[in-house]
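Participant: Next up: some structures, all given as structure tokens.
A short reminder: the numbers here are calculations on the coordinates, not readings from a lab. Everything numeric in this text was worked out from a predicted model, so none of it was measured. Cβ atoms are built from the backbone, for glycine too; each structure is taken alone.
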Structure P
Amino acid sequence: MKKANDLNIKDAIQQMLQVYHIKQKFDRTSIAAHWEELVGKPVANRTQEVFIKENTLFIRIESAVVKNELMLMRSKLLSSINERIGYKLVQELVFL
């Protein structure tokens with residue numbers, strides 16, 4: 001039987017992340033961990049590095065063609081990332 005103050009595991013983890021002030025760090029790591037799901041396997045295979053510093057996502061791409069395509073899709077990619085996280089974590093993209 002479920003008690004009134006029982007939480008499901010998802011809510012308990014979210015609450016723990018908030019209490020310890022590590023939610024933003026967790027979300028930053030989540031973006032890098034799920035990069036392939038966000039951009040697809042062909043782009044992920046050509047990505048050398050993904051990291052966030054403050055509110056800027058840095059992406060090192062080995063292919064000039066892929067880098068150019070991502071630059072053209074910058075606003076869509078930003079929206080997709082922030083939508084996945086649930087709030088506006090990333091404000092800028094920098095391609096290295």
Structure Q
Amino acid sequence: MLTSTDSFSAAMDFATLLSDNGLCTVVGEIPGNMPSSYGDVLYFQTPNALLAFTVSYKYFMRPDESKSNLPLLPDVQISANDALEEALRLIHND
């Protein structure tokens with residue numbers, strides 16, 4: 001699984017699900033948000049002043065609760081620009 005600081009939301013959730021269950025090797029950078037975090041945004045607008053605002057209403061919990069306060073740490077930390085090449089190297093060496 002390749003990750004970067006641009007991996008967030010569903011991409012980060014998917015990478016964390018695979019990683020926490022031992023189904024992949026994560027190569028790249030720490031994703032852009034925490035695995036245990038609020039998401040799914042509701043949009044509101046006040047009727048008179050027409051002020052717009054948002055609020056998150058769901059809390060997503062990391063599969064491995066013992067790591068709930070930690071970011072997803074790649075097994076191989078490397079710049080996102082070099083992650084694919086490193087993953088291919090790891091595949092060919094196994």
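Participant: For helix-only ellipticity at 222 nm (-39500 (n - 2.57) for each DSSP H run of 4 or more, over all residues; to 500), the calculated result is -8500, so let me know which of P, Q that is.
Facilitator: Q
Participant: Sticking with this structure for a sec: Comparing relative contact order in percent (Cα under 8 Å, 6 or more apart) across P, Q, which is largest?
Facilitator: Evaluating relative contact order in percent (Cα under 8 Å, 6 or more apart) on every structure, the highest lands on Q.
Participant: Thinking of P, Q, which structure, once distance in nm of label points 7 Å out along Cα→Cβ at positions 29 and 45 is computed, gives back 3.5?
Facilitator: It traces back to Q.
Participant: Who wins on FRET efficiency 1/(1 + (r/R0)^6) of positions 53 and 69 (r between Cβ atoms, R0 = 25 Å, to 0.05) among P, Q, i.e. which is largest?
Facilitator: Once FRET efficiency 1/(1 + (r/R0)^6) of positions 53 and 69 (r between Cβ atoms, R0 = 25 Å, to 0.05) is worked out for each structure, P has the highest.
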